[in-house]
Structure I
Amino acid sequence: MKEQSLKNHARIHPPYHYVGSILMVFTLIGSIVHLIFSLKDGDGVFAAILLVTGSMGLVLTFALVRLYSLKVQDRVIRTEENFRLYRLTGKTLDPQVTIGQIIALRFANDAEFPTLYEKAINEKLLPAEIKKTVKDWRADNLRV
């Protein structure tokens, strides 16, 4: 596996992002086209409506599965970084620090984390700016 850095840290899961997403889009579009033809012919309209409704539910479920897993992971990262800050400085995370900033700070190693944390708060750095400021990248290979 290639060493993680600012340039390659984004995580893409091909079966989900490429295969699953494309299947969801085709299924929804296909069901809508089927509904249009059914309305035009006046035949099988109820089944076509059910197919569109089911496809929309499937797309919604597909999106929510990803959203929920990321939300849970964000909460875990917040807890991990809160504990790391406490372990390194004796302080807990300031409530004004955003989850985006915390997620970006996790890439800083222990030596630069406290300083970068203070800088992020005082200068209200955006997550992308925090990541660019990290000198010694600490990989997170477990992110979903």
Structure II
Amino acid sequence: MSTAQINGLPLPGALCAAIEDRRWAPPADELLTRVFGDRPQGPRFYSLDHMRFENHRWPEVGSGLPAYLGSPDAAAPPGDIDPRRSVLIGDLGHEMPFALDFRTSWDRPRVVYLTIGTDRWITVAPDAEVLLDRLGLSGEEFQDKGVSR
């Protein structure tokens, strides 16, 4: 299993392994809806090359796109995102990104999603391994289902 970095931030090993093994691909829309809370509209799970492309200018977003930054929300954390401490890893459709948020942990960043119409980032998984499990994309579950991509 190889490791990768995007903008100097280390991608979790479980995510790198899923990409390497070609497991990192959108599952059924119903499952995505259950995990993320919104119905997907053409979901994309980014390859390493596409992550590099999408994140190339992400740290510079700043106040230029306030709707993408959100605002802190103690009731449903995090509410906001810091582009310098996060990596976009996919989207559920136009303006529906999800990302790794390294503010909680360098080794096990949480997975957050920008909810439709609220301009708030919510936590969908405490880390990439849990996200992969919830989506049926972890190594064992993926093999048990006999899924081939």
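Each reported figure results from applying straightforward, stated rules to the coordinates on display, with no laboratory input. Just so you know, these numbers come straight off a predicted model, no measurement behind them. Cβ atoms are built from the backbone, for glycine too; each structure is taken alone.
Structure notes:
- Structure responsible for 23, 17, 14, with semi-axes √(5λ) of the Cα gyration tensor in Å calculated and labels I, II on offer: II
- Of the structures I, II, the one that 0.05 was derived from, the read-out being FRET efficiency 1/(1 + (r/R0)^6) of positions 19 and 115 (r between Cβ atoms, R0 = 25 Å, to 0.05): I
- Identity of the structure behind -21000 (criterion: helix-only ellipticity at 222 nm (-39500 (n - 2.57) for each DSSP H run of 4 or more, over all residues; to 500), calculated), options I, II: I
- Given 16.4 for mean count of other Cβ atoms within 10 Å over residues 35-42, calculated: source structure among I, II: II
- The maximum of relative contact order in percent (Cα under 8 Å, 6 or more apart) over structures I, II, that is, the highest value, falls on I.
- Look at distance in nm of label points 7 Å out along Cα→Cβ at positions 11 and 75 for each of I, II: the largest one is in II.
- Which of I, II leads on distance in nm of label points 7 Å out along Cα→Cβ at positions 107 and 131, largest value: II
- Test item: mean count of other Cβ atoms within 10 Å over residues 43-50 calculated as 13.2, pick one of I, II: I
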